Structure 1
Amino acid sequence: MEYRVEALARAAGVPVDTIRFYQARRLLPPPKRVGKHALYGDRHLAILRRIKALQGEGVPLAVIGRLLAPARKSDAALARALRAARGAGSLARSELAARSGVPEALIAAVEQAGIVEPLRGGGEPRWAPVDVELARDALRILHEGLPLSELLALAVRHATHVRELADAAIELFDRHVRRNADGTERDPEAVVAAFQRLLPAVTALAAHHFHRTLVARALARLERLGDEDGLKHALAATATGRLEVTWR
């Protein structure tokens with residue numbers, strides 16, 4: 001069966017813009033061109049339904065792209081481990097707002113800006129229980145008096161760089177962890193075990209690196225400004241302070 005993009009969107013239960021976004025991300029093959037018309041087939045519909053199902057299970061788009069590639073033995077086991085690491089997406093946006101105290105409009109703005117990627121289930125964004133505490137952390141930052149517009153701009157820049165680095169890290173994992181030295185695929189259980197060891201370690205390293213860089217550059221700024229009193233108090237605080245990263 002052949003579909004125009006609007007008919008395909010209705011059949012798959014997704015917006016037309018989502019189909020175009022998936023094409024741009026190369027998750028969906030290009031349509032067949034007949035004159036001025038773009039025609040999609042049953043294969044496109046099947047892919048869209050699979051993407052929707054995987055998103056509903058908490059699989060990020062970067063990982064979905066790899067799952068849509070030729071199948072590997074470790075794909076299913078690794079997908080289960082990723083879903084377990086992300087947590088069950090059981091909260092609607094309104095529930096996240098009510099539990100965290102963050103206005104729902106602000107959560108929606110953060111979604112639209114691409115700062116966070118909620119899970120998708122039935123076309124609606126869903127959130128894991130762990131996101132409640134993360135939203136509260138964001139609210140604490142706002143309560144310190146930092147301007148929302150500038151914070152969002154910084155968050156967008158951070159999210160963009162993090163996505164690029166995450167994609168590069170996934171490629172590295174694929175090349176050097178999922179395969180043996182001779183290029184053959186490793187045993188699925190070994191791949192999942194390696195993932196479970198690496199994820200918390202990499203997360204902790206990234207958090208510690210940001211913390212140390214932030215402190216070091218703040219101290220350097222105080223020194224450049226000649227703020228001796230501020231520098232003395234900051235040095236005392238950092239000498240005794242300790243960053244703890246909890247893998248939740």
Structure 2
Amino acid sequence: MSPTPRPLPFRIARFVGLLILAWLALSWLVVLILRFVPPWTSAMMMERRVEAFVTHEPDFSFRHRWVPWDAVSPQVGLAMVAGEDQKFPFHHGFDIDAIQDAIDASDEGKRLRGASTISQQVAKNLFLWNGRSFIRKGLEAYFTVLIEATWPKRRILEVYMNIVELGNGIYGVGAASDVFYHTTPDRLGAIQAARLAAVLPNPRRFRVDAPSAYVQKRTAWIAQQMEQLGGPAYLTRPAPVAGRTR
């Protein structure tokens with residue numbers, strides 16, 4: 001006797017389940033590979049290039065050059081952490097306090113503030129698209145967990161420095177050093193690094209080469225934070241132990 005065929009809903013559910021498992025395995029494999037291999041592009045870069053092509057943007061010029069960690073001034077990573085995510089060395093991808101503060105501000109009717117960590121921004125820039133849908137935020141959280149579980153903090157920051165947009169069509173510290181400072185990333189000083197971080201998260205509105213009063217003020221603030229954090233050694237400081245007192 002031939003086996004009784006499975007009901008159609010069961011076969012559909014099984015097929016969908018296999019697709020989901022395959023996607024989960026493939027996404028983790030990609031994240032694992034990118035721990036060792038520099039990404040040649042990102043989802044945000046591709047989206048921006050398509051946008052400029054479709055709209056026939058006349059002044060758009062795409063620039064990107066990967067630079068390894070050891071060829072970048074330690075001031076750059078420190079500046080981005082000081083300006084964007086000061087708890088980066090210690091959290092596991094999500095800044096719970098910042099998320100709660102953003103929720104409280106929204107409940108009080110204040111302007112919605114971003115609470116994304118550097119790890120979340122890497123996940124978004126590498127794999128996702130612009131937008132505020134629940135699906136995108138869910139995928140961002142998923143890739144953030146994968147990245148934090150697979151990459152060391154240094155790799156996360158290295159990738160961030162190389163894919164973040166620092167000007168219109170200018171991605172990564174390599175291209176930004178060439179365009180704005182006419183030097184190599186390893187020669188950047190604290191103030192130059194702070195100014196790069198100061199234009200985030202809106203590098204098309206704020207400019208490194210023509211800093212507004214706001215950018216100049218934010219540059220000074222970031223430079224002050226870099227000093228107060230203790231310099232580049234802050235990036236390799238071990239996480240504080242709960243209950244320990246100085």
> Where is relative contact order in percent (Cα under 8 Å, 6 or more apart) largest, in which of 1, 2?
Replying inline: 2
> Suppose you compute distance in nm of label points 7 Å out along Cα→Cβ at positions 136 and 152 for every structure in 1, 2: which one lands on 2.5?
Replying inline: 1
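Starting from the value 208: which structure in 1, 2 was volume of the Cα convex hull per residue in Å³ calculated from? Let's see the in-between values first.
Values: 1: 183; 2: 208.
Corresponding structure: 2.
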>> Quick check on the output: 17.9 is mean count of other Cβ atoms within 10 Å over residues 56-63, derived from one of 1, 2. Which one produced it?
In response: 1
> Thinking of 1, 2, which structure, once helix-only ellipticity at 222 nm (-39500 (n - 2.57) for each DSSP H run of 4 or more, over all residues; to 500) is computed, gives back -17000?
Replying inline: 2
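Throughout, read-outs are computed from the coordinates displayed, never taken from laboratory work. Treat the numbers as computed from the prediction; the structure is a model and nothing was measured. Cβ atoms are built from the backbone, for glycine too; each structure is taken alone.
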